[in-house]
Structure 1
Amino acid sequence: MRKLPKHMEEKKRRLQKRLQLYEEAEERILAGQSYTIGSRSLTRANLADVQKMISSLASQIASIDANAGKRKVARIIPRDY
């Protein structure tokens, strides 16, 4: 497999970090959606939204990996009219 260009490596790294954060958020949501301490109440994010974002981020990372070995070349043919 070819090496990713530097900007794509950085994008992939950021996506992986976000994916990790969303997976951690999902675990916290699954552990308890909301709780109350004294008079204060906390409700965590919507589980469906978090899972949707996890799927989206995983897809974007897979897309970067799948395109890593592909060359994007355009052929230009000059024409004299």
Structure 2
Amino acid sequence: MRWARRPDPEVAFYETRLKHPSGAVKVGDVILVRIKMKKIDPEPRELTLEQIPKVQSALLSLETENRANLSTEAYNTT
């Protein structure tokens, strides 16, 4: 679980890592998973954790010569 960590805006994500999955999830948590490889044998299955990202973004395109706004796009999902 190299990507998992407790949120801390003061520390870069690559500087802290959880050593055990129990640091990110606990018994009873509902999580989204995907089957990594479909096998003929039903057990055991290899799963990957999935996450639906929360995204906020914007794109602004300007003409450098006259500073005209060519395009403005905004996207927000939660």
Structure (1, 2) behind the derived value 0 of helix-only ellipticity at 222 nm (-39500 (n - 2.57) for each DSSP H run of 4 or more, over all residues; to 500): 2
Read-out Rg and Dmax of the Cα atoms in Å, for residues 25-64 alone, computed value 13.8, 47, structure in 1, 2: 1
Origin of the value 40, where relative contact order in percent (Cα under 8 Å, 6 or more apart) was derived from one of 1, 2: 1
Among 1, 2, structure where percent of Cα pairs over 15 Å apart as derived comes to 69: 1
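Every number in this text was worked out from the coordinates using simple rules, so none of it is lab data. Bear in mind the structure is a predicted one, so any value in this text is a computation, not a measurement.
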